[in-house]
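Each structure below is given as structure tokens.
No value in this document is a laboratory result; all are computed from the given coordinates. Because the structure is predicted, anything quoted here is derived from the model rather than measured. Cβ atoms are built from the backbone, for glycine too; each structure is taken alone.
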Structure 1
Amino acid sequence: MAFTTGIPGERVEKIMSFTRPEFENGLRRLTGGRLLSNGDGYDLSQAAGAPVRCTFEPQPDAQLSPLMRLPRARVVLDMTGLDDAARIAFLRRFETTFQRGGG
């Protein structure tokens with residue numbers, strides 16, 4: 001996953017390769033084990049120190065070959081309650097939490 005550069009907007013959209021259980025495990029790491037969901041999204045305010053909402057929308061799998069598929073999801077972070085510095089810091093934490101090794 002590429003890290004965001006510059007100042008992110010109040011709303012950031014990402015296409016990520018995670019199943020919902022994998023994504024929720026990452027959110028638990030981000031929030032210190034506490035996952036708050038109301039069915040249509042997640043409350044990440046505890047991790048951000050201000051109101052932040054996140055939605056997870058499954059997308060069709062990426063078909064890399066006849067035998068290899070990757071899950072995909074559209075993830076939207078609503079950081080309306082954060083100023084520029086707080087958005088930069090929160091997005092850095094979010095991206096680091098979901099970073100996968102590679103090489």
Structure 2
Amino acid sequence: FGGDQQTEEAAIQNYYMTLTMESQDPAGKAALAEWKEFRMSQVDERSEAVKIYRKVLDNISDGHQRLFDQRQNLTKKEVLQQVGNSVKDLRTLLKTIKNL
């Protein structure tokens with residue numbers, strides 16, 4: 001995704017730079033600068049959401065791996081405890097995603 005984000009940022013920069021250079025209207029240039037800033041902030045927000053989503057997937061993956069690695073030695077109580085801890089972590093990450 002990092003490459004896609006860089007490509008999108010470059011496309012936004014090029015698009016608005018071209019429009020700004022072609023414009024003779026100071027108010028138009030100011031409006032273009034605002035739109036460019038807005039579009040770049042959208043890219044940043046998506047990037048942050050993807051980073052958090054990756055943390056969620058990593059957390060799930062780690063939990064599955066721990067359970068698999070210890071599958072022969074875990075008691076029911078230990079399984080519930082590990083799952084409970086993972087659920088708490090995932091809820092925290094989910095709240096973060098919702099706040100973006």
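Highest-scoring entry among 1, 2, by distance in nm of label points 7 Å out along Cα→Cβ at positions 23 and 39, is 1. Name the one structure among 1, 2 that helix-only ellipticity at 222 nm (-39500 (n - 2.57) for each DSSP H run of 4 or more, over all residues; to 500) of -9000 was derived from. Only structure 1 yields this read-out. Name the one structure among 1, 2 that distance in nm of label points 7 Å out along Cα→Cβ at positions 31 and 47 of 0.9 was derived from. Only structure 1 yields this read-out. Here relative contact order in percent (Cα under 8 Å, 6 or more apart) has been calculated and equals 28, so which of 1, 2 was it run on? Only structure 2 yields this read-out.
When log10 I(q)/I(0) by the Debye sum over Cα atoms at q = 0.12, 0.23 Å⁻¹ is computed for each of 1, 2, which one produces -0.60, -1.10? Answer by label: 2. Kindly point out which one of 1, 2 the value 3.8 was derived from, the read-out being distance in nm of label points 7 Å out along Cα→Cβ at positions 63 and 87. Going through each structure in turn, the value belongs to 1.
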